[in-house]
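Next up, some structures in structure tokens.
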Structure I
């Protein structure tokens, strides 16, 4: 298994639409950087957010998530309350090859402000927008800039395609668009 370079990412994105829309260069003047980098791709956060709230004093339950726990927001700047959390999605839509896994790490620009980004791995065969978890660990409100960089994706290609892809097993988040809240499959 090996880390993939900018030329591999460019080829997969332009020929197979692995990343769409795809920015062939790193854009970084006056914005939190995004686009193709040496060994990864810096993804952008869209202008859609779900901000956690305690107005309804509901318990957060991943097996039975209550939509009353979040407030929808759309705009160029999202303010995440102190010691709180928001969900967002990528601008980019991903189509992962069957032999490739991607790992996503938060950008240092946000990390240095106490803003932690969490994204689970992009499994082989996954297709969709990526739901992004944004935590404000500070006692102050924090700004998140829509349509700018939020995290970096690193691509790891296996020596052979996996036996069963996310698509093959009909993963519960396959083809997600928009921000997708927690789901539990019920038989």
Structure II
């Protein structure tokens, strides 16, 4: 049985993301999505579930099929009060179809100016600058999803969502296309958000 940790990263091998989290004082383990779906896996073993950027692109990982197979377990985790943080898929495939919310992602890697759409604690902490690197944007989000941050363009340009939040059951789903490690404060917010 896995010991209790604050954060579980769903990935198919060790990742520098784990080192980043540990270096910032969080307890973290990396597991394959299939292990999370095993009935004997204690769902309350963590407070935050992270799916890093590139999960939908076979050049970076092979976890997309595992996420799809584990979708019910992930849904139950969030519904029960957990927080899921999912990053950019880096794929034009419908890589978010395993989520219980609707998201359509468009790959487009570039530095963007960040605009706050909805004032929220999470929006104020994820990045501490007016600009960041994004791997894409969400051009369609489902009902119940709140756009927190968007790519700020010229007045005649459409705002493109880069951070959304959805309350789901007793938990939260946070999806972002920001292709940088989130701030320590943002991770702390996600960890303590469980059960809110």
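Values in this text are rule-based calculations from the coordinates and carry no lab data. Keep in mind the model is a prediction, meaning the values are calculated, not measured. Cβ atoms are built from the backbone, for glycine too; each structure is taken alone.
Can you spot which of I, II the value 10.2 was calculated from, given it is mean projected area of the Cα convex hull in nm²? So the calculation was done on II. Could you figure out which one of I, II the value 0.70 for FRET efficiency 1/(1 + (r/R0)^6) of positions 72 and 160 (r between Cβ atoms, R0 = 35 Å, to 0.05) was computed from? Checking each candidate, the match is II.
Which of the displayed structures (I, II) returns the greatest value of distance in nm of label points 7 Å out along Cα→Cβ at positions 16 and 112 on calculation?
I
Highest-scoring entry among I, II, by relative contact order in percent (Cα under 8 Å, 6 or more apart), is I.
For mean count of other Cβ atoms within 10 Å over residues 64-71, the calculated result is 17.6, so let me know which of I, II that is.
Going through each structure in turn, the value belongs to II.
I, II: which one has helix-only ellipticity at 222 nm (-39500 (n - 2.57) for each DSSP H run of 4 or more, over all residues; to 500), as calculated, at -5500? Label of the source structure: II.
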